[in-house]
Structure P
Amino acid sequence: MIDSIMRNPFLHLRDLEDLTLDGGIHDFLPPWQKDSALHKFVRFVADDLLMSDSDGPTRVRFDSDARHPEWILPVDAAMINYGITSEPSFLIPEDPTPKVTARSTLPPQHEDPHFVENACYEHLLELRVSQAYGELLARIADEVFFVMFMNRRALANLNKFLATHVDDIDPSFLEGEDRELAALFVDEGELKRSRPPTWARRAVFYRDRGRCTNCAADLSGLVDSFPAANYDHMIPLARGGLNDVTNIQLLCERCNLRKSDKITHPSNQYRRWY
């Protein structure tokens, strides 16, 4: 699902509004955050999925009692699976509302027809502000990053989506706490170029196996294995691109000069492991 959203985020634009609107895009602007754009994106999607199940229709069985099983929400099951908690702090309650049958002459008498939904919702609100929930989202983000960082095309699509929001930022309108972000811009919608730190260059170099992702030229024999000139912004800064490890690919000097500030599809050719 993460891959699907990253490949075409505009199909999910309504669901992603809270990620970028009302200053949300500002969290992505500082350069070379180890908490990358992909980490932030995954946490947002995971939080939305886990919190959307407020009435318990998607439930996970917790015990083996066939006659009277206990059920928990997916978020609590995830906590247990990741070893963050050893047992759930919440069990989905049974609906106490009497069932209407064909022979019933009286309507259900329970005061709260949404008893189960309200109980689940209150639990989720309390859980969301807990340290354990923050740890869960961090663990999910790290795990997904480990897999998705290899997928340059999906990363480029994510950065292309974010660039549409960066491109709309006029630094002269940044005020208050956001005013310091204005110094990151060279012009409206364009961030200043910032040299990738060694950790980011090393991560991209080894991900791309020391070869130009366009022409496959071997760059591993260079005197400096991490020359900044070989690290290309897949979505150029001039087009709203971020100084982010997820927006970088390895290119030889010739291919980098040829690409210039154009947006092109990154190669989807990957070297086999064996």
Structure Q
Amino acid sequence: MTSLSEKIGFIGGGNMASAIIGGLRRQGMAAEQFIVLEPYAPRREKLLSDFGIHALEKSSNALAQAQQIVWAVKPQTFREAAAQVADHTQQALHLSVMAGITSTSMAQQLSTQRIVRAMPNTPALIGKGIAGLFARAAVSASDKLSIEALIATTGEYLWVTDESHLDAVTALSGSGPAYVFFFIEAMMRAGQSMGLTEGQSRALAQSTFAGAAELARQSPESPEVLRQRVTSKGGTTYAAITSMQDSLVGQRFEQALRAAGARAAELGREFG
């Protein structure tokens, strides 16, 4: 497992890196245990103000001290970044939170097989995320425990045994928060069109999503059964559900998720 005495390197210091760093700092890791490479000055300043971490502008042999390296750069910048740090990071266990870069491509660029890919989502920023994880064959059971300890600081996780399944994870949970926000926006607009204020509509929509999601988590019943229990024939919910079914909302939503999964696969071919 991740030790509070280990050093962890981060290539990129943006939102997802900050989510993991914040979780580890809350667990007691000292600022000196983080080696962060972040060329963008405003992000370095934010890492210093938020976590007391002095991030590096350029690659350094200091990265050789890290037992783990977290990759949190944009996919299109991976090759350039890998060329700069590969000589300093071959000893480390690598965790990628980048979309579209395959573990095979990473192994080729970094000259190591100890690579885990993760597909997290933005609720990780408040410790409520969920991540799909895939490990290459060279990753040991001990390595997996170390990765789990790292990811657990941002929320939940699950392992997949086929790397291509991360495309489905991307479509469901990686992109998923945007779908929730999209429906909250629609509910807010509907509420305002029926006379509620923006604040009232937002409070009702947000709390409804949060409450329904928690009920679905805690209930032994399936989402289908929970929906049916709210839907009395001829009632208000029935009118709404019937309208959505007539408009094929369910089928079109599934189609949208498949489009997200297909795009994730395309990114893998494009960058990975």
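Read-outs: derived from the displayed coordinates by stated rules, not from any lab. A quick note: this is a predicted structure, and the numbers were derived from the prediction, not measured. Cβ atoms are built from the backbone, for glycine too; each structure is taken alone.
Identify the structure, out of P, Q, from whose coordinates helix-only ellipticity at 222 nm (-39500 (n - 2.57) for each DSSP H run of 4 or more, over all residues; to 500) was calculated to give -11000. Among P, Q, the structure yielding -11000 for helix-only ellipticity at 222 nm (-39500 (n - 2.57) for each DSSP H run of 4 or more, over all residues; to 500) is P.
Relative contact order in percent (Cα under 8 Å, 6 or more apart) computed as 17: which structure among P, Q? Structure of origin is Q.
Distance in nm of label points 7 Å out along Cα→Cβ at positions 183 and 231 computed as 2.1: which structure among P, Q?
P
I have 198 for volume of the Cα convex hull per residue in Å³, calculated from one of the structures P, Q. Which structure is it? Show your work: numbers first, answer last.
Numbers: P: 198; Q: 152.
Derived from P, not from the others.
Comparing FRET efficiency 1/(1 + (r/R0)^6) of positions 167 and 239 (r between Cβ atoms, R0 = 25 Å, to 0.05) across P, Q, which is largest?
P
Out of P, Q, choose the structure whose coordinates give FRET efficiency 1/(1 + (r/R0)^6) of positions 143 and 199 (r between Cβ atoms, R0 = 25 Å, to 0.05) equal to 0.80 when calculated. Checking each candidate, the match is P.
When mean projected area of the Cα convex hull in nm², for residues 63-126 alone is calculated for each of structures P, Q, structure P comes out greatest. When mean count of other Cβ atoms within 10 Å over residues 151-158 is computed for each of P, Q, the one that comes out at 22.0 is P. The greatest value of FRET efficiency 1/(1 + (r/R0)^6) of positions 159 and 247 (r between Cβ atoms, R0 = 41 Å, to 0.05) among structures P, Q is that of P.
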